[in-house]
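Structures given as structure tokens follow.
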Structure I
Amino acid sequence: MPRRNDLPLLIAGGGIGGLAAALAVAQTGRTVHVLEKAAQFGEIGAGLQLAPNASHVLARLGVLDAIAQFAVYPRRLMWRDARSGERVTALDLGEKFRARYGHPYVVMHRSDLLDVLLAAARADARIVLEPSRHVLDVEEHGDRVRALCADGSSYDGFAAVAADGLWSRLRKLVHDDGEPVAARYVAYRGTIPVAELWEGAGLEDVTLWTAPGLHFVQYPIRGGQLFNQVAVFTSARYHPDNEDWAKPDELDARFAVGCDAVRAGIARIGRDRYWTMYDREPIAQWSRGRLVLLGDAAHPMLQYMAQGACQALEDGVVLADALAAHDDPAHAFTAYRDRRSLRTARVQYSARLFGEIWHAGDVGATLRDTMLAARPDDDFSHSDWLYGWRP
């Protein structure tokens, strides 16, 4: 058996959070072994928003320049009424924003970010990447752990990280709180080539359209070559025991109230698949012995603040710092949890609140829009706590 100091950190899950953690830990001089259950490393989904708190992490990992060829830097976050088309409010992402937070707001394709992280990991001799390794269990044996995989293979490490996502199997070894909580909201999403855009489609902004019980998000990605769209609505047909409840006819019926620009976008959105929205209650226990949770395995959140990937990136560098500062992994994991749990809980709860604000009924929406109408576009006071984070 290898000496204790030669044992790698095992990371179960090779998504954005898992690879970010691998890169951050490798930068401290440790070896890392990433075990990914899929046959190849890849991301499901399309558009991804990276606020400055995530950009700071990417800069520390040395990959910020590499994403530039894929990134789009929007002019504003623009909020409009989905029915009338009228402006509600906006957040200016220009010079003042960049000066305040040190980095721009970035939108890009999820798979492009993963490819950049993957290339950096492959270039680091301290990182070993293993696809087709579905980790089913992690056993602790004194000063080491053993990851047991579905194909019968096993791997030893000095500690293990569960970065296996929303449906984390390993979370149950740390905190078994059942399955993720399904909201009654469902998302249809997809991309179209920019060449196929209709007149009036916005390419300079991230645009949010809202109406009672629904919202629609649009923005360009992949260097401006693709246009990402996400349509979300609450379904009257929802039933917790039946996943077949949000059909395209309901999508069309719900968004029929939209203005011309919204209906034009909905007509071009893919209908072959939809995603139920899930999150969980925050938890205080993130680790058990030499096993710790990261990203969605620790703190899955609704998408309304566009912070899921951002928070996983933050986790990765904080975990690396904790492991560098503590010889005992259990102590490192406690320090990591102490730095992360309250922040991620606040983002989880804030995401729920944003969903309620976006989807407010007519009276609530009128009050909301009246209050927001007087807000300056360069008022960053409510985003400092989120975007101003530094690793």
Structure II
Amino acid sequence: MQKAWKSKEMKSVMVLSAASGAGHIRAADALVAEFSNKGISATRHVEVLKYTNPIFKGIYSDLYKELVNKQPDLLGWVYKSLDRPWQQQKRRLALSRLNTVPLVKLLKQEKPEIAICTHFLPAEILIYLKKKKMLDMPVGVVVTDIDVHAMWLYRDVDWYFVAHEETKAYMSALGIPSETIYVTGIPIDPVFGVERSKKETRRRLGLDPDKTTLLVSAGGFGVGPVEALIQSLKEVKNEIQIAVICGRNPKLESRIKKIAMTRHPIKVVGFTTEMDAWMAASDLLVGKAGGLTSAEALARGLVMVIVNPIPGQEERNSDHFLEEGVAIRCNNLPALAYKIDKLIDDKERFLKMQQNVKRLACPHAASDIVSIVMGRV
């Protein structure tokens, strides 16, 4: 039987992410902050692509962003082709081991007492090293989407943390012990769960305190057809204002600022550490259905307008959100303004969706995950 982790017993915790999408990194940062808040100062966040060769890193990070922007259908095809539980694992592991030699060296040197992964790549390496008795520590895996892809699935993981009961049921049916799967939600910065005045936050951000506010997010890396989306929002008939977060993409920020808005005021922001405030000021999130952004939006009470979700994980996230009644979906940009006007005008429907959002939100997922880990080591 595992003993409870006493707070006086200092443990070294390594939280491992990969920069293939900003969400994996944000989830890891949230967990590191929570471990520190609970007195575990010996916690380190390792972005594992820094410990791989340049070609491999490019495939995982740069190629992902390129496909999102230019060939999302190809990305979806790859996603579906690889979603075959328990197949091709030996081949994937061989490729990963070949390209992650510096990561393996780091893990052997530091020998963390606990490892938590917010991406499947480090989990794969850690499980292999444990099986070969090169390392001995519990490994937790945090799935950062609502659904779970086959690449997240490994035997001998000590704890899985997932966002939805259906995900747990699916994983259990595949043979993963249900007692190792915890439905916590996706870990986000706890600031998203702190109450804020919508009107006061709008004033501070230079927005009209009384206008319905649409937040357009291009994700942490600023990807997707944001310009076309903004052009479509010009046709919304209701009185609205728009805030656009461009992420780490200054070229996109520059292009959006050149779009002439004739009817609705627009505020264009580049990379920001105040995503929480922009969400607190908003009523609708328009755009991507990424796991982390969606989890943050739900914690902030936002109804989602999902536009052309990326085939694969975003499309599956979208399915869950539609089923739970917290989002609408627009597959054709010329109809976007119509769909938004229809939602805003139907106040009863909008209120019901906001209530559904509160039911689905998990603003304290990071704290819950850390508490589970601390109680079982």
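Where a number appears in this text, it was derived from the coordinates with a stated rule and is not lab data. Here the structure is a predicted model, which means the values were calculated and not measured. Cβ atoms are built from the backbone, for glycine too; each structure is taken alone.
Where does the value 1.9 come from, among I, II, when distance in nm of label points 7 Å out along Cα→Cβ at positions 106 and 130 is the thing being computed?
This figure was derived from II.
Can you tell which of I, II yields -13000 when helix-only ellipticity at 222 nm (-39500 (n - 2.57) for each DSSP H run of 4 or more, over all residues; to 500) is derived from it?
Attributed to the structure labelled II.
Comparing structures I, II by mean count of other Cβ atoms within 10 Å over residues 274-281, which one has the largest value?
Across I, II, mean count of other Cβ atoms within 10 Å over residues 274-281 peaks for II.
Have a look at I, II and say which one yields 23.2 for mean count of other Cβ atoms within 10 Å over residues 154-161, as calculated.
I
With mean count of other Cβ atoms within 10 Å over residues 26-33 computed per structure, which member of I, II shows the largest figure?
Looking at the calculated values, the largest one is II.
Say we calculate relative contact order in percent (Cα under 8 Å, 6 or more apart) for every structure; which of I, II gives the highest result?
When relative contact order in percent (Cα under 8 Å, 6 or more apart) is computed for each of I, II, structure I gives the biggest number.
Taking FRET efficiency 1/(1 + (r/R0)^6) of positions 178 and 330 (r between Cβ atoms, R0 = 41 Å, to 0.05) as the criterion, which structure among I, II has the greatest value?
Checked I, II; max of FRET efficiency 1/(1 + (r/R0)^6) of positions 178 and 330 (r between Cβ atoms, R0 = 41 Å, to 0.05) sits with I.
Match the computed value 4, 14, 17, 16, 15, 11, 9, 6, 4, 3, 1, 0 of P(r) over Cα pairs in 5 Å bins from 0, in percent, for residues 258-313 alone to one of the structures I, II, and report its label.
It must be structure I, since only it matches.
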